[in-house]
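Chemist: These notes open a run of structures that come right after.
Readers should treat all values here as calculations from the given coordinates under stated rules, not as data from a laboratory. All values derive from a computational prediction rather than experimental measurement.
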Structure P
Amino acid sequence: MTTQSIRPVAVAESLRSHVEKAVASAIVTGELQPGELLSVRALAAQFEVSATPVREAILDLEKRGFVESVRNRGFRVTEVSAADLAAIVEMRQLLEPPTMAKVASGFPAERMPEFRGLADAIIDASDRGDVSDYLTADAEFHLRLLALAGNARIVSAVAELRSLTRMIRISEIRHTAEFEQSNAEHHLMLDLIADGNAAELEKLVRRHVGHAAGIWSGQQE
């Protein structure tokens, strides 16, 4: 079991936090498939750390629904059902579109280059086929924009909902017209923000979030 996300810890970060983020990323992107068994000992060897922070991280992921305990065997990667995915997307659509509409009415113009850069980074990562960089840039774009509305609880909730969405088809669909359109929508959002068009922005974000239940995850939109 070897993945891009799981590699030796080389940063001054909590080992537990690092392992949790890395394993969660591997699950979200499909590097670790639903049903795959995870061994604390094997993961500790891959990360080149002791078993303690790995076990703590995996138990945290169990609480978040990423894995489930399997008696005498370790932990199994859970699967997000179509019903679970629909519920996650419904919650995101209740939170993100109206919050983004608020952002359009008070966006600080001096930060536009920052967000244009993130929108470009999303497209660049997609072109390179780097799923990890893609998801990082995509999350940064959306969460930083949402943060401008001033409600940290919404940002935290959306971040967790995004992490629960398994985007397992990104690698295989990244050159399709639908996926390229989804990527281009980030710049369209910024165009609408620049114009102060909150109503159209809310519609676009609602459609964009729907992609999580469609082209990204293998379900029908």
Structure Q
Amino acid sequence: MKLSHISALLKKDLLIEWRMRSAFQGMLLYVICTIFVCYLSFKLRSGQVSVPTWNALFWIILLFVATTAISKSFHQESSQRELYYRFLCLPEEIIISKIIYNALIVTFLALLCIFFYSLVLGNPVQDMGLFVLNLVLGATGFSSTLTMVSGITQKAGNNTTLMAILSFPIILPLLLMLIKVSRNAIDGLTWNDSQDELLILGALNGIVLACSYILFPYLWRS
């Protein structure tokens, strides 16, 4: 595996995203509209949003944003382009570049999401450093899981329902840990209180990354 190949594949995906800005702009519009709907549903009725509701809504929005952004990872790759890739690079390089690219996109969307979310519904987070670290770990976990599942569904005819079914059992424990760590950040607890959850998040990300690295070559050659 060569880093030069990974960087070239990553640059290719970024250039495609830059030339097709409508897809990224659509995701931004989705984030803004969803947050505004939450504002109309909760803020205007009760005058304030409770901390558990604020926390749960944020991660639900981010999960759907990540799913929307990553679901097209392999859909734009034609069979002719896949055949061309087989002569240029290894399948491990392809999956690693896709995961890095999706992690960057989801992290950027997550930062925009917390900005607009705080602007509209307030920001009760007391430890922003822990919260941002949790966001990065969550973006990496979502990216590694959903990228691999997107590759599977692409081989199954781009079935979006299959993507939701396959990713849910893996995403659920990750989501529970993310919600717990973000609640600790909101309450202003020390980093030591979230140490176990952060280690679990790191372990989950490592397991999914290792499984993707090992299993994707068999999927790519099928």
Structure R
Amino acid sequence: MADHWLTVPTDKGANAGLKVTSLVGGMVAGADSIDDLAILRHGGMRKVFTNCYAPSTLGSFLREFTFGHVRQLDAVASRFVRVLAAETPLLVHDTDGYVFLDVDDTIIEVHGYQKEGSGYGYSGVRGLNAILATVKTDVSAPIIIGQRLRRGACGSPRGAARLIRDALATTKRLRGADKARVLFRADSAFYGHRPHGPRHQTSNRNDPRQRLDSD
């Protein structure tokens, strides 16, 4: 699917499917930086993974990414989950219950002042902001249905509307949830509405007690 949907330019984008697989495999094995991806070339890992790429090659691949490529990976992830749900009881749904969609964010601490996008967010810790959308039922464990890594200093609701729309679209395409009632939950950090106070029928704009119009 990555070979089909991902179009990274230049020779650095060649064999995109294998490179994405290497990145995911490295993270599953515990890598949390480009250099850590060398774990795929250690010990007996070559018996599990073929065509393992060097960390420098994978780093060059990632540096070619734009937000458009992130959206392409979103398409890959969405289709992967849908295929997985079609083959396994990934989301068991009680016809009388709800499918719960939950969105929340967290700060991932990073080190080094040159880390792109890092900043001090609501937690006071220097890091990056990760927003996750998970879906579950009363009888199924939570499944990550959408994710985004953002600047550390961004507010919680930034870009959340797009993520929620994508998560709802993917959820409704999962086997067992296509006709389910979806209940969305998010904490108060994701709620924002421009306040509007009552408008008084008065021309006395100098009286502060009567200036209740929203600014």
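Chemist: -8500 is what came out when helix-only ellipticity at 222 nm (-39500 (n - 2.57) for each DSSP H run of 4 or more, over all residues; to 500) was calculated for one structure; which of P, Q, R is it?
Modeler: This value belongs to structure R.
Chemist: One of P, Q, R was used to compute relative contact order in percent (Cα under 8 Å, 6 or more apart), and the result was 16. Which label is that?
Modeler: R
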